[in-house]
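K.L.:
As structure tokens, here come the structures.
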Structure P
Amino acid sequence: MADPMTMAAAGAGGQVAGSIVGAIGSIFGGQSQSQMYKYQAGVAKMNEDIAKQNAAWERQFGEVEAQQVGMAGRFKIGETKTIQSGSGLDVNRGSAVAVRESEQELTAYNEAQIRSSAARKAYGYQTEAAQFEAQANIDMLSAKNARTAGYIGAVSSILGGASSAASKYGQARQQFG
């Protein structure tokens with residue numbers, strides 16, 4: 001049978017080796033977690049860009065739709081004036097003018113409604129983009145912290161293993177020494 005001090009030294013060595021393996025695992029674990037957060041940040045950034053593009057498209061679509069409504073309204077006003085003049089009415093005063101003014105106001109109102117609706121939708125996308133941007137920032141910070149935590153865990157593992165090995169070796173020395 002081996003002498004107790006040799007066995008204590010071997011046990012302490014195994015303790016140190018185990019702590020080194022644990023340290024390496026902490027480092028790789030931190031790096032892996034960091035990469036995961038960086039990936040999530042990239043996805044959030046991509047979603048932010050998509051939301052910003054959707055907001056721009058909504059504003060453009062709303063403007064085009066409002067212009068179409070405006071053209072249709074102006075056509076309707078012209079058509080009304082033509083019908084009025086064909087009926088023998090004086091198209092430059094009285095109720096004939098009031099009818100066309102009402103049509104113009106209604107057209108302007110419809111254009112404003114369309115623009116307002118597009119602006120609300122665009123605002124929703126802008127808000128979504130801001131949320132994705134915040135998530136990307138959080139994920140990048142988490143990536144940095146995960147890497148740091150891996151290194152701290154590695155140092156802690158080595159120090160803990162060395163301390164435990166020294167303590168066991170010291171106990172063996174007192175007992176068998």
Structure Q
Amino acid sequence: MIESPVDSTVFIDVIALAHQHHVLSVLPAVFYICCREFDLSEILDGLQRPDGSCVTMPSEDIKTCISAREKLIKQQAEATFVWMHTTDTLNFYPFCNNPKQCTSTRKELLFRTFLPGPTMIALDRWCTGWEIGMCIKCSTAAKASHELGRQKIWDDLPSTFGLPEWTELLES
């Protein structure tokens with residue numbers, strides 16, 4: 001659940017308003033927020049408002065979120081966080097000063113970040129704490145890879161949710 005002064009049910013309301021007023025350009029970002037912040041039971045069953053009422057997404061949006069959430073978890077491993085688990089260290093980190101230490105650091109970070117279960121953080125910004133234990137050359141390469149991955153996932157976000165591309169969405 002999102003920790004915010006804003007009632008998290010507002011995101012479900014924004015999705016409904018976007019559909020109602022045909023402002024589809026906000027849907028990729030709001031769907032992403034729902035996938036990131038709500039667990040599966042909240043997506044399926046809805047959320048309780050402060051007044052005690054329950055708000056749910058239409059079944060089509062529920063299907064969209066659940067399907068996209070799985071895609072995003074896979075995409076983040078292949079794009080945003082590939083730097084954590086790549087086995088091609090000779091090509092990915094060719095100038096590493098301490099391959100054993102840097103590989104160990106990335107592996108430990110991978111376990112801390114994604115275990116015991118997958119965390120959906122495909123668009124999260126680089127965390128400077130991730131650099132601790134890696135040489136400067138590896139941390140620079142990892143950060144660049146991370147940013148490229150985030151950009152790729154952002155660019156592909158509409159199609160992940162079954163929507164038209166950004167250019168078409170922004171024209172509507």
Structure R
Amino acid sequence: MARLVMTFVGDDRPGLVNAMSEAIVARGGTWLESRSARLAGKFAGILLVGIADENVIPLERDLAELLPKGLRVSIDRGASIEEPEGRLIKLDVVGQERPGIVRDVTQALTKLGVNIEEFASGLEGAPFTGETMFRATARLSAPPDVTTGDIRKALERLAGEIMVDLTVGEEGSSA
């Protein structure tokens with residue numbers, strides 16, 4: 001059984017997900033997991049598909065037929081499944097929007113050897129003031145020798161510099 005990681009982008013319109021799911025099911029594949037969103041008039045996503053090895057190339061051909069309809073699809077074979085080492089950490093970031101927040105936070109995490117398992121971000125209006133606020137949530141995998149306290153300390157130093165509120169905690173617990 002092959003595990004395929006697919007990314008797709010197309011002009012947003014009804015039926016994009018259905019067209020992809022029809023092609024996957026027609027080849028005996030299973031839509032295992034996905035994340036998708038409408039961004040700037042485009043519909044973009046990433047998904048994990050399980051499919052028999054002999055159906056990978058026919059599925060690629062079927063999906064290529066969607067391309068003339070404005071959908072770009074990229075397919076990569078997934079690696080073997082490995083559970084992340086260390087602990088899973090949840091991170092929430094909220095602050096006034098300014099360039100570089102994602103860069104600064106991810107730079108601090110990279111220096112600690114922390115891996116980002118999932119990341120979602122967006123902009124929203126602050127209640128009462130209407131200021132543009134940046135909000136992000138992340139699921140992190142910390143190496144065994146890096147504590148939640150280490151992550152909190154590195155990010156708290158950063159929070160003062162970039163003027164954001166950060167919440168760091170073990171996944172499944174409240175911090």
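K.L.:
Matching task: 16.0 is the computed value of mean count of other Cβ atoms within 10 Å over residues 31-38. Pick the structure from P, Q, R. All intermediate terms of the calculation are to be shown ahead of the outcome.
P.N.:
Details: P: 16.0; Q: 21.2; R: 12.8.
Attributed to the structure labelled P.
K.L.:
For relative contact order in percent (Cα under 8 Å, 6 or more apart), find whichever of P, Q, R sits highest and give me its label. Display every interim value, and only then the final one.
P.N.:
Numbers: P: 53; Q: 27; R: 22.
By relative contact order in percent (Cα under 8 Å, 6 or more apart), the leading structure of P, Q, R is P.
K.L.:
Work out the source of 1, 8, 9, 8, 7, 6, 6, 5, 5, 5, 5, 5, 4, 4, 3, 3, 3, 3, 2, 2, 2, 1, 1, 1, 0, 0 here, i.e. which of P, Q, R gives that when P(r) over Cα pairs in 5 Å bins from 0, in percent is computed.
P.N.:
It was calculated from structure P.
K.L.:
Starting from the value -35500: which structure in P, Q, R was helix-only ellipticity at 222 nm (-39500 (n - 2.57) for each DSSP H run of 4 or more, over all residues; to 500) calculated from? The partial results should precede the final answer.
P.N.:
Values: P: -35500; Q: -18500; R: -8000.
Traced to structure P.
Each reported figure results from applying straightforward, stated rules to the coordinates on display, with no laboratory input. Quantities reported herein were computed from a predicted structural model and do not represent experimental measurements. Cβ atoms are built from the backbone, for glycine too; each structure is taken alone.
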